[in-house]
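Trainee: Have a look at these structures, which come just after this line.
Here, each number is a calculation from the coordinates, and none is a lab measurement. All values derive from a computational prediction rather than experimental measurement. Cβ atoms are built from the backbone, for glycine too; each structure is taken alone.
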Structure P
Amino acid sequence: MNFIETKLKGCFVLEPKIIKDDRGYFLESFNERTFSDGVGQNVHFVQDNQSFSIKGVLRGLHYQTGEHAQAKLVRVLNGEVLDVAVDLRPDSKTYGQYESVLLTGDNQKQFFIPRGFAHGFLVLSDTALFFYKCDNFYNKESEGGLIFNDSSVNINWNFPSEKLIISDKDKVLPTLENSKKVW
């Protein structure tokens, strides 16, 4: 597994070693020891989640606050998404900045997003099967969110806004300035 740190300290793109032959392929998608060494911290994942979405679905940007904050390791099993993390750590040099990564069932890349970040993704293929691990259990009272089109963050979704499919809940998320603090 190759670990590539992004401009957002603590966020990593993971590129697996894929062994291919005429039967198909094999890869190790997660190994706790390799992962901990690669990201330089011990992360104990406690929950796996999966979603299926159609083209144009934008989910996010979501996060959990306080003691319920979550680190996530995300990947696409089938399809293609633009995955985005926004730094919400108040003392970070990259506060309010984002990183985007193209995750596909073909490239098998993963994206590690530590605690203190908002996360969201946009489905670019006809359908996508999205899978992620969390290091903390979901807590409804600790939900936080950031509107996908906040001009201060200025995420380039590279997709026609009139074709986005967004939940009613996500349409009314606050701007960075008005969002819940992560800590």
Structure Q
Amino acid sequence: MNKKIILLIGGPSSGKTTLINHLEAEGHICYPEISREVILKAREEGVDYLFLENPMLFSERLLEGRIKQYQNAVNEEKPVFIDRGIPDVVAYMDFIGDSYPAEFVAACETYKYDKVFLLPPWEEIYTSDAERYESYEEASKIHNYLVDTYTKYGYELHEVPKTSVEERFQFIINHIKD
């Protein structure tokens, strides 16, 4: 495998976490989505919905965490799979219509991933919970913002088919060998 930092992106409930868990179970180095960690920390601080109440603070914390993930991945000996990347922060801010500082853009331009896999919206597996409050329609719109943002930053997106976890896993493994 000649790709070192491999990203899985997609809107809420598109199967990213399930796929990351499968990759990890197969022995690959995987970094989980950190937004749940940010949300839980905010709840400990007394803020129930940080993204809704203070999207800038939420996004700053995400950006910081995703930069740390990237920096850690660079130091790994083997390829690393990451659930969501730095440009996701910009895509979500654009989705809600908020402005953001130039450092967000600079981070997208500075930290580049080797390969990006896009998991499309998939209504049949869509679920919501305490940390995932978006409707399926909103998840589909977020998907479009993700595609636009990653394309803007020069990424070629490899769309993962809506198949079994094992087949999705194999699709990714086959595509990182080339």
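Trainee: If FRET efficiency 1/(1 + (r/R0)^6) of positions 19 and 75 (r between Cβ atoms, R0 = 25 Å, to 0.05) is calculated from each of P, Q, which structure is the one that comes out at 0.90? The partial results should precede the final answer.
Mentor: Details: P: 0.90; Q: 0.60.
Answer by label: P.
Trainee: Using the calculated result -16000 for helix-only ellipticity at 222 nm (-39500 (n - 2.57) for each DSSP H run of 4 or more, over all residues; to 500), pick out the matching structure from P, Q.
Mentor: Here the read-out was taken from Q.
Trainee: Can you rank P, Q by relative contact order in percent (Cα under 8 Å, 6 or more apart) and just name the one with the largest value?
Mentor: Values: P: 29; Q: 36.
Across P, Q, relative contact order in percent (Cα under 8 Å, 6 or more apart) peaks for Q.
Trainee: Among the shown structures P, Q, from which was the value 15.9, 53 of Rg and Dmax of the Cα atoms in Å calculated? Before the final figure, lay out the partial values.
Mentor: On the way: P: 15.9, 53; Q: 15.5, 47.
Of the structures listed, the value fits P.
Trainee: Let me ask you something else. Of the structures P, Q, report the one carrying the highest value of mean count of other Cβ atoms within 10 Å over residues 35-42.
Mentor: Sorting by mean count of other Cβ atoms within 10 Å over residues 35-42 in descending order puts Q first.
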